[in-house]
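Below are structures written as C-alpha cells.
Rule-based calculations on the coordinates, nothing more; no lab input. Just so we're clear, the structure is a prediction, and the values are computed from it rather than from any experiment. Cβ atoms are built from the backbone, for glycine too; each structure is taken alone.
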Structure 1
Amino acid sequence: MAIIGKIRERSGLLLVLVGGAMAAFILTDLFSGRGGGRQDQVLGTVGDQEISAVDFERRVNDEIESYRRDFGQQVNAQMTEQVRNSVWQEMLKEKVMLTQVEDAGFALTKGEYDDIRFGQNILPEFKNQPNFQGEDGQPSPEKLQQYFSSVQLNAPVYHEIQKRRVTENRLYAKYTTLVKKSVFVNSAQAKDDYLAKNTKATFNFVAKRYDSEPDSLYAVDDKSLRRYYDQHKSDKKYKQQESRKFEYALFPVAASEADRAATMAELNELRVAFENSTDDSLFVASNSESRAYNKAPYTEGTADKLNDSLIVNASVGTVVGPFREGEQWKLVKVEELADVPEARVRHILLSTQGGKSEDVQKALADSILSVVKRDKSKFEDLVVKFSEDPGSNTKEKGGVYDWFDKKQMVPEFTAASFDEKVGAITIAKTDYGFHIVEVLGQRSRQERRVASITRDMKPSPATFKEVYKKANEFSLRNTDLDAFKKAAEEQGLQVTPVEELRSDMRFVPGLQDANSTITWVNRAEIGKLSEPIQSGDSYVVAILTGIREAGIPKLEDVRDVFTKEVVKEKKAEAWVEKMKGKTDLNALATELSVSQQTATELTYNSFNIPGGFNEFGVVGKVFALDNGQTSVPLTGETGVFVVSMTNKIAAPEPEDLNVDKASLVQRAQSRVDGGLFNAMKEAVGVTDDRYKYY
C-alpha cells in the first residue's frame, strides 16, 4: 500500500478521510432511536427524490474505512464533518445534475476512461503529480497504470470511490462544456456593453449621507413600521431561511494548580529515563505531546534565566527541567555539540532576470572580476554602481553578507563562499545571475542541539468534573431566560447571544467544537435550558430564544432591519425637502455642512460615485442629465444627492464589436461551472434536514 500513501490527489479526487471507529458510532447513534428509531430516515429531498440516511451513511462509512485501511489515518470531529459535507454535495449533484447529463446523451466509454487516466489526455490531477512522471518530467503511462492497478487490487473500496468521482466529474465537465459552447452574445448586447464602458460624465455633486445624523432623531411608530413591512416583507433579499437563535453561557475548564503540579511530577519521573535513553527518537515520540522527535539548535535566552544557563553549560546527554515555557512544561536534552562552518563575504550581483542577456552580464562580470582582482579597494564603489541585489541592504554595507552557514544560501553561492580560501574572488552563477564573490572570512562556531519533551498544561478529568458540576448546578437552578441572565451576571460568566443559526451552519462564534451544541439547539424547545455540553476545553449551557420559519419573515424577526430602513426613508424625505430647488451647489453644501465633490469621467457602467458611495441607481439617473443641467434631489442607498452635469461625453461609434463580444462570452462562460449547478438546484428545489440528525 506504499504507493497509495505517497499520493495526495487534488481537486475532487482527494478523499477527505476519517477513521472507521467513528463511522460505526455514527451509524449506531443514528439508527438506535435518537432520530426516531427507523432505518428509513430521510436526510433531505431533491425535487421528489429522497436522500436516505442509510445510503448517505454507507458512503460516508466507505470513505472512513478507506481512510483508515488504505491511508492509515485517524479520525477527528472536524474530518468527520468534512466527509459528510463532501458526500452530501456529491449526492446532491448526482440527483440534480447527473440525470440531466445522461439524458443529454453523455457517457464515458472504457477507452475514454483509460485515456484520461494513463493515455493521451491525462487529467491534470494525475498529470501534474511528480510521482507519476518519468525522468523527462512528462507523465509516465506505465507509472499511472501501475498506480491504478495497485489501487484496484489493494484498495477496492477506494477504487470504487475514485472511479465514481473520475467518471462523474468527466461527465459534468462534458455537460458544462456544452453549455459554455452554447453561450451567445449578439451585436446589440455587445454594443450596449461597449457604450456602458465608454460613455463618460464629469459632474459636481453634493451628498448628504444617512449616517451623518443619529437615527435617534427620527422616531419610528408602529404604523410606519407595519406599512414598510407590508410593502417589503416579500422582497427577495428578505426571504428568510429556517434558523434558530439562542444564548449560551461558557464555563471554561483550565488546568488547576494541582493539574500543573501533577504534570511537572510526571516529567520529573521521566527525567532519569530520558537521560539514560539509548533511542531518544523513540523516547521523545512516545512521551512528548507533539509525538515528534526534532533535534533543533538551541537559541540562548529561549528558556528562563536559570534553565537557560543550565542548558547553555550542560554537557551532551544532560537533561534540564522540567521547566515552564508559556503554557507547556518541558524537558530538554542536549543531543550534540556540532561544529557549524560559517563564512563572511561581499559580493556584486549582476542579475539575469527580467529578460537580461546572460552573455552581456557574463562579460560584465568577467570585466569587474579583473578590476577587483587588480585593486580590491574598488570593490565597494563597484557594488554601489553595479550590484542588483534586491533582497538586502548589502549596497549600504559594501556588498557584505555577515556570518552565515551552509544552509542559508543557494548551492553555487555556498560553494564560492566555503570552498574557496579567504581572500579569493570568484564568479558564481545562480538562478539570480552572476555573483562576483570575495571571501572575507571563515570560521567555525559550536551549535548546541537539543531534543525536547513537551506537555501542555491541560485540565485533568477531575478538573473537568468540577466544572461540569458547577455548570450542571447553574442549569438546574435557572430555568428561564431572566434567571439565566441574572445568574450569569452574578457569577461573572460570559453570555453570548447567537442571532441566527441556520441548518447549514456548523460554526458558533466563541466555541471550539460546536457540533454538540448545534445538535442540541436544532432539537430544543424555546425557553428550555440545556444540560452542560462539552465544547473543547469548556462547558456550555444554552437556552433557545427563538425559531424563525423559512419564507416570509415575521415582523419581529426583521424589526431592527426594517426600523433602520424606515429611518432612512424619513431622513430622505426631510433632506429632499431641504434640497429641493437648490442649484447653487456651494451654497447647498454650506447649508448641509458638507463639501461639494467632483466625479471625473465616471463611466456609465460604474457602481460607485467618488467618496465611498455605492450607488448604481443614482449613477443611472445622473447620466439622464444634459450638460449644464442640475438634478432634483436623488434618493440613493447611502444618502441624498444633488448633481450638476459638467461634461457628458458620448461614446464614439464602435469600429469593431468582435472584441466586446468575445469578452462578454468569456465572462458568461466563466460563470457556467458554478452557476449551472446552482440554477439546477434552485429549479428543482432542495431541502437539507441533516441538522435534525447531526
Structure 2
Amino acid sequence: MQKPYIYEMKKMILFLILLIIGSNVWAQLKINMKKPPNTRKTNVKDLYHGNTIADPYRWLEDDHATDTKEWVTAQNKYTNNYLDKIPFTSQIKKELTELWNYEKSSSPFKKGPYYFYYKNNGLQNQSVLYYKKGIDGKPMEFINPNTLSKDGTAALGSLSFSKDNSLCAYAVSKAGSDWQDIYIMRVSNKEILADRIEHTKFSNVAWNGNTGFYYSGYDKPKVAENKFSEKTQFQKIFYHTIGSAQKKDKLVYEDTQHPLRYKSVHMSTNENYLFLTESEGTDGNQISYMNMKEPKKGFQLLLPGFKYNYSVLDEVKGNFYVYTNNGGPLASNYRVAAINPNNPTEGNWKTIIAARAEKLESVSLVGNRIICEYLKNAYSLLVQYDMEGKQEGEISLPGIGSAAGFRGSLKDEHTFYSFSSFNMPPTIFKYDIATMKSTIYKKSAAKIDPDKFKVTQRFFSSKDGTEVSMFILHRADMPLTDANAPTLMYGYGGFNISLGPRFSIPNLYFVEKGGIYVVVNLRGGGEFGEQWHQAGMLDQKQNVFDDFISAGEYLISNKITHKKKLAIQGRSNGGLLVGACMTQRPDLFKVALPGVGVLDMLRYHKFTVGWGWVVEYGSSANENDYKYLIKYSPLHNITEGTDYPATLITTADHDDRVVPAHSFKFAATLQDKNSNKNPALIRVDMQAGHGSGKPISKTIAEYTDVLSFTMFNLGMKVD
C-alpha cells in the first residue's frame, strides 16, 4: 500500500521542482529533445599544397539540386520547431511590429525643380520614392516598388537623372539578388519607356545629355539559374541610346585580359569627361578618363592601380578633384587633391584638403563648398571648406552619432542631412550652406525616448596591446556593474567599413528588455584609417578575431556581463568573425549568430563575386595564404565533441554575394560534431538575398527569430 503512495509523492515532487525551475527551462528541455536532421556525407577531398582536406558536404554547394532543396526544407522545419516552442516568440513579433510601425523618411535631394525623397508609412515592405515641386510642394508618388512584386521582394536600387532632369534611370532588384534591371521613366508624366537593360550588377548609370547613357553589364548567363552561384566575370561598359533595344547597345570598353576586374563609369557634372574606375577586388583601384569632346581617343589612364583608392569627385575649373589615400603625411586617412589632366603626374598634384589625424570618411561638393565627414573615434565630425580648401568651420551636431546626406549641386544654396545615434532615431536637418546653420526639417516619429538609454564609449587593450574602441548601449537606469547582464556584442572588422553609432529598433528592443548592446570597432574596419584596415586583412586577419575575443574578455573582467550571458553577432564578413571566434573560443560565448557569413575560406573565391575579396583575405591557391586561411576558416576548425555556443546561422536562398553554401556546410558540420549540449540551427530565408532590399515583413520575421533565440538562450524574460 505504501509503494504507490511513495510513487505518487515522487511525481508530485518532480512536478513542483519543474514549477520552481520555471517555464522557460522546461521549454528548453522540450526543445532539446530532438536531434537535427541527418546530413549525408560524401568522400570528396581536395589537395592543398600537399595537404588533403575533406569536404564531405560539397553537394550542398549546388543549391538548385533537389536533394539540397530537401535538406533546406528539413532544416527549416527543425529550426521552426525549436523557435515555435520559445514561449515569447509571438510576443516579440507583436512588439517589434508595433515599434516598427511609424513613418520614416529619407533626406530630400533636389533634381531640377523637384525634391525627391523616400518615405515608408510604417510597415510597407519597401519605401516609396516621392517627389514634390519646390520644397513646400505637394508630395506625389514617383515610384512605388511595392507594386512591382506580389510579395514585396522587388526593391529600388540606384537612381540617375539625365542632363536636364527630364528622364530618370532606376534599377530594380528582385528577391534580394545583386542582379538588377534598369528602367527609364519620364519625370514629367511618370511614363515608363520601353527601354530595359538586363544583366547588370554593381552598375552606375552615366548619362550623356538626354539621349543615352553608359552602364556596366555582363553577358547573359548561359544557364539562368546558375547566375546566383557561378563566378561573375567579364564586366563590360556599354552605351545605350534611348528608344533602342539593348541588343543594339554599343560596346565601349572591355578587357579580356583581366576577366575579374570590376568596371564602373560616371560623368563629370558638366559632361566634359567620362571616368572609368577599375578594381581587382574591394581595395585599390585605377581610374581612366575619356574626353567627351574627343571620344575617339577612348579612355586615357589617369591614376594607375591598384595600390591606392581613388574617387574622382568632379571636374572643378579644369582640374579633377580626387578623394584618395595616396600621398603625404597621414595619407592613409584620406585627403582631397586637385589633378590637372594635362599634367597628371603625382608631383604636380595640388592638395586641396590635407589628411589629418581623423579619417576622412566621405566628401560632398555642394553649394560651391566642400563638406567633409571625418570619423573622430568612430563618430561623425563635419567640417566645411571653400573650394580652395580653406576651412570655414565645423558643422554643429546634436551629439555623438552618425551623419549622412549633403547631396546636391554646386549651385544649391541649401542641402539636407540626417543624424542618428544608438538611442536617437534619424532626424533630418535642412542645412544653409552660406550661414552654416542647421534647422530641423523632420523629426522622427519613432516611439523611442532617447533619455531612457545611455551610450558610452570605452577603449580596451587587445591581445597584442592595441587600443580598440567599443560603444556600449544600455538602459539609463541600469548601471554597468551587474556582472550578469545579458549582452549582445556586434562586430564586422573588414573591407575598410566603419561601424558608427546608428539607430536600430531590434537593438533598442533588446536593451529595453534588460540587455546590453555592444559594437566593437575592430581592426580591418575603416574607423581609424587605412593602417587600421590593413592591420586586419590578409595574414593579419587574426587580429580581428583577437580584438573581438578581447572585447568579450574585457566585458567579463569589468563585471559588465558573464560568459554564460554573452552573445556575439555579425553579418557577411561579420559572419566570418562570429564563426572564427566561436570555433577559437567556444568557452567564452553562450550564443553565436553568424549571418550570411563567409565560412569556407578555402573555396569562397569560386562563387559569384567572391574572387573580389582575395585582396582582403588572400586565396587558398597561394600556399602562403593557405597556411593562415586554414588556421581560422570556421568550417575547417569545428572539432568533434566540442561544446559550442547555442548557434543560429542565418542565410537566404537568393544570396548571390555570399552564397548560402557557406552556411549550409557550416551548419551540417556543426550539427555533426557539436556535443549537442546547445542547439545548432540554420534559418534559410526564402525569396531573399544578402540583405539589401529585404522587405520589412521579412526583416521583422528574421529579427523576431534571432532575438527570440538569443534572449531565450541567455535566460531573459519578455514582460
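Some notes on this structure:
- Distance in nm of label points 7 Å out along Cα→Cβ at positions 63 and 639 - structure with the largest value, from 1, 2: 1
- At a computed -13500 (helix-only ellipticity at 222 nm (-39500 (n - 2.57) for each DSSP H run of 4 or more, over all residues; to 500)), which of 1, 2: 1
- Ranked by Cα Rg over 2.2 N^0.38 Å, structures 1, 2 are topped by 1, which has the highest value.
- Looking at relative contact order in percent (Cα under 8 Å, 6 or more apart) over structures 1, 2, structure 1 comes out largest.
- When distance in nm of label points 7 Å out along Cα→Cβ at positions 207 and 607 is worked out for each of 1, 2, structure 2 gives the greatest result.
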